Structure P
Amino acid sequence: MAQLELPGMLAREAGTREGYRLVELYIGPQHPASGHMRLIVYLDGDRIVRVDPDIGYVHRTMEKLSEIREWVRIVGLVERMTIIDSCNVTLPFVEAVEKLLGIEPPPRARYLRTILCEVNRIASHLYGLGLGGIFLNHSTMFMWAFGDREVFIHLATLLTGARLTHTYAIPGGVRRDLPQVFRDEFEKAKRYMLRRLKEYEDIFVKNPVVRGRLENVGVLPKHKAIELGVTGPNLRASGVVYDARLTGYAAYSELDFTPVVGEAGDALERILVRVEEIKVSLDLIEQALKRLPEGPFFHERFAKMVPPNMKHWFEKGRVKLPGGYVRLRPARGEILTRAEMGHGEITYYIVSKGEFKPYRVRIITPSFRNVILFMTLPVGHTLMDLPAIYGSIDYFPPESDR
């Protein structure tokens with residue numbers, strides 16, 4: 001029979017074997033930060049010897065539930081993994097279904113998806129910056145970032161009709177066309193956000209107290225970032241030039257895009273990369289709006305299925321899905337798709353048996369890939385540095401646990 005390893009046994013064993021005088025500290029799981037999880041921290045004095053992330057408290061069997069739902073109904077399920085970034089989390093699944101169906105979404109739909117993805121990315125980064133601020137007891141940064149996030153939630157609401165769980169990208173296109181007021185609202189939001197980012201620099205990024213907590217803390221060298229397989233801003237802050245948007249999904253291949261890449265790899269650099277990515281996202285939205293092609297926003301194959309008495313909804317820029325649309329039967333096959341979320345790259349591996357429901361749905365989220373940083377970055381630092389490192393990682397437990 002395998003020996004049961006209880007919390008505390010590791011600390012006592014290490015203390016006996018290596019001469020440490022260890023204290024075992026539990027952080028969580030009662031929502032210690034960005035969601036329910038637990039960090040088991042082993043301390044020698046106030047110096048961190050080891051950190052064991054204990055995840056899974058909000059596991060909701062997303063993958064298994066996807067295997068008992070029709071293809072279209074899975075979209076509304078998987079976006080619950082990361083409701084702060086719902087279009088980026090669902091888009092690779094939708095694109096996988098489209099490839100299995102052998103269809104291409106209309107060009108206008110691809111651009112509209114890109115616009116919402118970047119709106120979601122900004123909202124996600126502001127969420128992370130706010131939590132990073134409160135981790136350092138900087139309540140002003142927390143309130144500013146969460147308040148400014150509402151500006152972009154408003155844009156998402158205008159485009160999709162929902163604040164957070166949009167279910168906007170669907171196989172064949174999107175559910176709603178661009179409203180007339182969106183362009184003007186975005187211009188106001190862009191001017192406002194660029195002004196606010198300068199204020200963020202003054203009160204937070206260039207604040208000597210904040211920099212003292214973040215500079216040279218939790219340094220992740222470039223080779224180590226690659227070795228550990230981390231992703232997103234955490235990877236790029238260490239000097240690695242990789243962003244899934246460079247693969248050209250949605251409309252990214254038709255836009256001028258250069259990923260933000262840092263160099264220092266410390267906690268401050270990870271936050272700076274996210275701040276700069278907000279500026280890049282604003283530019284991408286502006287490009288997409290200027291280049292937005294005319295035409296339909298829903299594939300003709302499915303538009304023909306809409307009953308005549310419901311076609312007037314297309315004139316209003318909305319889709320009323322026909323009943324037969326729920327019973328899609330993609331071709332048999334296996335497919336791998338990916339996209340760049342605010343937290344990093346998300347990957348879907350899907351197996352279809354040619355039936356109304358998928359045979360297998362495997363999801364690798366960026367937070368799941370980045371959780372390993374809790375085991376490596378804090379070691380050797382003081383306990384006071386742990387919140388700063390946590391805040392710089394921008395880890396989201398519901399996304400990791402799925």
Structure Q
Amino acid sequence: MADSYRIGVVGSGFIARGFVMAMQHVKDLRVTRVLTRTDIRNRPDFPRPELLTNSLDDLIEHADLVVECSGDVLHATEVVSRVLEAGLPVVTMDAEFHITTGSYFVDRGLLTEAEGDQPGCLAALREDILQMGFRPLVYGNIKRYLNHNPTPEEMHFWARKQGITLPQVTAFTDGTKVQIEQALVANGLGADIAVRGMLGIQSPDVEVGARTLADGARRLGHPISDYVLSPGAPAGVFIAAEHDDYQRDYLQYLKLGDGPYYVLLRPFHLCHLEIQKTIRRVLFERRILLNNTSHPRISVATIAKRRLPKGTRIERGIGSFEVRGEAVRILDEPDHVPIGLMADVVLTRDVEPGELIRFDDVELPDTLALRAWQAILERVRLKKAVEEQPAPTASR
């Protein structure tokens with residue numbers, strides 16, 4: 001075992017800065033390079049500017065493992081491809097990447113989402129409760145505010161107040177982020193969505209909302225991924241689950257309620273501070289925590305926020321004022337454009353508010369991300385076709 005492992009980081013924004021600062025006092029893991037597309041001569045905000053590089057080759061040469069947290073699907077796809085080709089494991093805090101192109105890489109190397117953001121925290125919580133005999137019905141996110149079409153003035157205010165970028169705060173506010181996170185959870189943990197866009201139960205009490213979702217999942221007959229909208233709730237995650245009836249008195253005594261649904265709440269997610277837990281899992285156990293699977297069922301489609309005339313150019317879909325994301329079953333809407341691919345696109349027709357944008361509606365640049373999505377879609381369609389083939393009849 002090495003005395004210390006070299007960690008390369010992709011991205012130099014909010015999460016990357018916090019992660020680099022957190023790792024300064026960790027002895028067996030040391031950040032050696034940080035890949036950025038910004039001018040490394042002009043980054044006084046970065047905690048260790050001497051680590052910055054614009055060269056992916058430099059990053060790969062000086063890393064034993066790479067943490068990808070750029071939040072840019074097209075960029076992440078190119079970088080992850082190169083890093084996996086070099087034989088290095090990749091730990092991400094980038095649900096946007098996973099839900100768009102992550103499935104393309106599942107069989108190409110060791111790739112996992114990290115604990116710390118909501119999807120990774122739900123995956124870790126699931127591991128814990130399965131060992132205690134619980135049977136999950138709902139993998140739940142807790143959202144405190146939702147406005148599908150916020151104004152630029154509102155978002156500029158909150159971006160300044162919270163110290164994050166305008167696209168980030170907009171994607172959080174308009175629901176795109178929670179749709180992306182819970183779509184990844186559905187795929188990675190073997191769940192479904194109850195309806196397009198999910199239910200998003202509004203409740204001042206998270207446990208009441210969680211039990212409402214659990215009742216719906218029980219009627220559907222399978223686990224679901226969803227969220228509760230609860231303004232005063234903690235910024236965490238929950239799993240609503242069942243347990244054996246003979247444990248009811250014990251669980252009641254342990255303050256989990258009367259059943260039949262039990263809400264196991266993790267009232268926090270600490271993003272950059274938790275990434276090293278997954279790094280250690282990968283380095284020492286060679287185990288993933290969560291990925292989008294090779295045959296995903298759920299994607300996040302692009303929905304117009306306002307009327308978009310033909311010729312409109314959208315520089316970046318996630319966190320924009322033109323479109324937002326909504327979870328869909330891939331085979332229900334096979335020609336939808338995943339919102340992660342909506343970068344530097346031009347509309348080829350007028351699109352009305354609330355309309356789902358399809359591939360015939362846009363001109364997209366030829367990117368590895370686009371080709372990866374096309375390969376994923378073909379794989380999903382082929383699997384469905386095989387499943388629908390009639391079973392061979394026995395010959396006499």
Structure R
Amino acid sequence: MKSATALLAFVTLATAFQTSQTPLSLQNTLVPVPEDADFTGINLDLNSLRLVQFENWEPIWITELEKIQAKQQGLRFFDITESQDLGSYVTEDLRPQHVFPAPNATEQVQGVIKTLTSKTMTENLEKFSSFRNRYYRADTGRQSQQWLLSKISETTIEFAPKALQEKITITEFPHSWGQNSIVVHIDGSAPTGTVVIGAHQDSTNIWPFLPAPGADDDGSGSVTILEAYRALIAADFRPVQDVEFHWYSAEEGGLLGSQAVARDYEARKVPVIAMSQFDMTAWVKSGSREEVGIITDFVDERLTEFNKQLVDAYLDIPYVETKCGYACSDHASWAKAGYASSFTIESKFENSNKNIHSANDRIDVSPEFSFSHMLEFSKLAVAYIIELGGWKA
């Protein structure tokens with residue numbers, strides 16, 4: 001429990017920063033730290049300074065408290081404190097221009113899609129959303145990450161043939177805050193690059209000490225791509241290209257995990273062919289048409305058009321174009337590094353789940369939370385991996 005004096009000091013410091021012109025200082029109201037705030041089990045110093053980049057602003061130093069308040073106000077940003085050089089290795093002229101052909105692996109994609117099931121997604125998400133929260137600086141954030149890591153390992157052992165297991169590497173990408181990102185790599189038979197699919201594993205409430213089951217944001221995306229992975233390895237998928245599944249830490253903290261991973265790949269000159277982000281895949285707003293939201297801002301246009309073709313070819317529901325703004329999910333980190341990235345979401349942005357970042361982001365909150373809808377996104381994930389990763393005959 002923080003003392004009232006300490007909390008007052010935090011608020012006073014934040015106010016001092018807000019006297020200068022920043023995106024946060026332009027907000028009319030800021031939520032103060034609750035008097036009964038209990039940060040037990042959370043490794044967070046609200047005084048700590050972070051270098052943050054808002055859209056159309058030069059990077060500025062703000063406190064961790066101000067970062068939390070910025071999210072409360074709906075402001076999106078990169079926390080670039082540890083990744084200030086992200087994008088510095090790639091110039092516009094040197095960015096790889098990959099060709100994304102029309103979908104043509106129908107038989108292979110359909111064969112795997114038939115084996116997808118919402119049963120495993122339901123079981124996995126029930127457990128994943130049972131942690132009090134998955135905040136990246138919380139003990140429960142580390143515990144949930146370790147559970148996810150063990151579930152991926154168990155899935156690999158249970159479903160991948162022995163020979164395929166030898167081509168799969170499961171690693172933790174370490175971060176200083178405790179909750180690590182997870183990278184699953186499948187060796188390609190003749191790779192010229194790497195196909196990446198991702199989701200973020202962390203969750204948050206408006207204050208990090210509050211419950212945040214994060215069933216939709218982004219538990220849904222996390223188990224959606226896990227189910228695609230399960231079905232692919234069960235089919236003895238042997239890609240031509242290297243294929244990777246990523247579960248990022250600390251998306252809610254300013255895309256921290258994905259920036260660190262993308263920065264590492266950029267520095268090592270890893271030839272990433274494409275990166276596709278799955279963030280929130282479960283919600284079908286009552287009275288609305290069931291559809292796949294294809295984000296069209298801050299994405300690669302060619303890869304986005306390819307995603308639309310995949311929806312038309314393999315899904316039972318249509319797509320709709322929508323926008324989500326600056327730094328709205330982990331695809332933005334890869335775009336900043338110069339890689340082609342795309343983002344699909346559960347619906348039009350305005351029809352998406354309004355329970356996120358609260359204790360009500362639960363599976364059982366409404367019939368609008370749909371595992372059959374999530375299954376459509378698993379189909380999309382399978383199609384994306386097979387069509388771009390290839391399949392050795």
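Each reported figure results from applying straightforward, stated rules to the coordinates on display, with no laboratory input. Just so you know, these numbers come straight off a predicted model, no measurement behind them. Cβ atoms are built from the backbone, for glycine too; each structure is taken alone.
Remarks
- Percent of Cα pairs over 21 Å apart, for residues 250-329 alone from the coordinates reads 40; which among P, Q, R: R
- Origin of the derived value 0.6 (distance in nm of label points 7 Å out along Cα→Cβ at positions 242 and 338; candidates P, Q, R): P
- Source structure of the calculated read-out (distance in nm of label points 7 Å out along Cα→Cβ at positions 58 and 298, 2.2) within P, Q, R: R.
- Taking distance in nm of label points 7 Å out along Cα→Cβ at positions 122 and 146 as the criterion, the largest value within structures P, Q, R is that of R.
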